[in-house]
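Asks: I've put the structures underneath this note.
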Structure P
Amino acid sequence: MKIENVDHVYCEMDNLSTVIQEILTQYSADTREDVSQAVKTVTKKAAKIVKSNANVDKRNTPRKGKYKRSIRSKTVEEVFQTEGVVYAGGHEYSLTHLLENGHFLWNAPNRRTREFKHWKLGEEYAINELPLEIIRKLKG
């Protein structure tokens, strides 16, 4: 007896528990796959949002755009869990806090730089969109 994406399953009463177990196992695997796909989709989109809102130095310097190009995403899949991570690669991670929150200037201690809230936008998008994307995937 093959059970895969069917609406009706006929079985003997003696095999009912086995058939129900197979249906639940298949449903569990399908659900895990859908949630994993939703996490991947939202992670990639959140990385695009962060990257598009990242600051680029307007001056013609050798560093121009290096921070923005360093923003990446990855997903880590484990048995019952999928995590999406958006991060700044290389040594550029050290700039994320300074750009996101602003900082005092070293040559003018009473002045601060302005904030560039690019990570916050990506985080808010992921928090709001992930449950909706999971529901869309599960509904088919």
Structure Q
Amino acid sequence: MIKVIAGGKKHPGWLAATCAEYEKRLRKPWAMEWQFVDEEKLPERVAKLDKDDFVILLDEHGTILSSPELSNTIAKPLENGRTVVIIIGGAYGHFPEEMVRRANVVWSISKLVFPHQICRLIVSEQVYRSQEIYLGHQYHHE
């Protein structure tokens, strides 16, 4: 299972529909579940994560991963029965140090900075792409 904890409000309609296009193609254990939390409450929500959860924190200062690298990063904990938790900040996107320390991976999707809504869409597509790479399907072209 992949849980995505996003700071801010639920997806606006246009984003919900677009993310749903990718998410309906996901199969267990790659299926995604969204949780929306007020941005200022993200640290307390992260503090409540299970110690075995594999946490990927989106941060512009993180490591840029290729799609195959991301697929491998997500697949390993899923293969071991762990829940993967992806954390997306809100509009301000800054995380307290304790959240960064809790993360197993700090991932930057680009050297560019995107609105958090666009990051949600990119995460949905990249999780789907990761699944397809893992399964050896032809969605991803190199």
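Asks: Taking relative contact order in percent (Cα under 8 Å, 6 or more apart) as the criterion, which structure among P, Q has the greatest value?
Replies: Once relative contact order in percent (Cα under 8 Å, 6 or more apart) is tallied for P, Q, the winner is Q.
Asks: With helix-only ellipticity at 222 nm (-39500 (n - 2.57) for each DSSP H run of 4 or more, over all residues; to 500) coming out at -12000, pick the structure among P, Q it was computed from.
Replies: Clearly, the read-out refers to Q.
Asks: Same structure, new question: Can you rank P, Q by distance in nm of label points 7 Å out along Cα→Cβ at positions 59 and 131 and just name the one with the largest value?
Replies: That would be structure P.
Asks: Given a value of 56, 9, 6 for Cα extents along the principal axes in Å, for residues 11-50 alone, point me to the structure among P, Q it was derived from. The partial results should precede the final answer.
Replies: On the way: P: 56, 9, 6; Q: 31, 26, 6.
Only one of P, Q returns 56, 9, 6 for Cα extents along the principal axes in Å, for residues 11-50 alone, namely P.
Asks: Also, quick follow-up: When distance in nm of label points 7 Å out along Cα→Cβ at positions 83 and 107 is calculated for each of the structures P, Q, which structure yields the highest value?
Replies: Result for distance in nm of label points 7 Å out along Cα→Cβ at positions 83 and 107 over P, Q: largest is P.
Asks: Right, something else. Where does the value 0.40 come from, among P, Q, when FRET efficiency 1/(1 + (r/R0)^6) of positions 27 and 67 (r between Cβ atoms, R0 = 41 Å, to 0.05) is the thing being computed?
Replies: Only structure P yields this read-out.
Asks: If distance in nm of label points 7 Å out along Cα→Cβ at positions 43 and 99 is computed to be 1.0, which of P, Q is the source?
Replies: Among P, Q, the structure yielding 1.0 for distance in nm of label points 7 Å out along Cα→Cβ at positions 43 and 99 is Q.
Asks: From P, Q, which structure was semi-axes √(5λ) of the Cα gyration tensor in Å = 49, 13, 12 calculated on? Working shown, then result.
Replies: Working: P: 49, 13, 12; Q: 22, 17, 15.
Checking each candidate, the match is P.
Read the figures in this text as sums done on the coordinates, not as results from a lab. It should be emphasised that the depicted structure is a prediction, and the values quoted were computed from it without experimental measurement. Cβ atoms are built from the backbone, for glycine too; each structure is taken alone.
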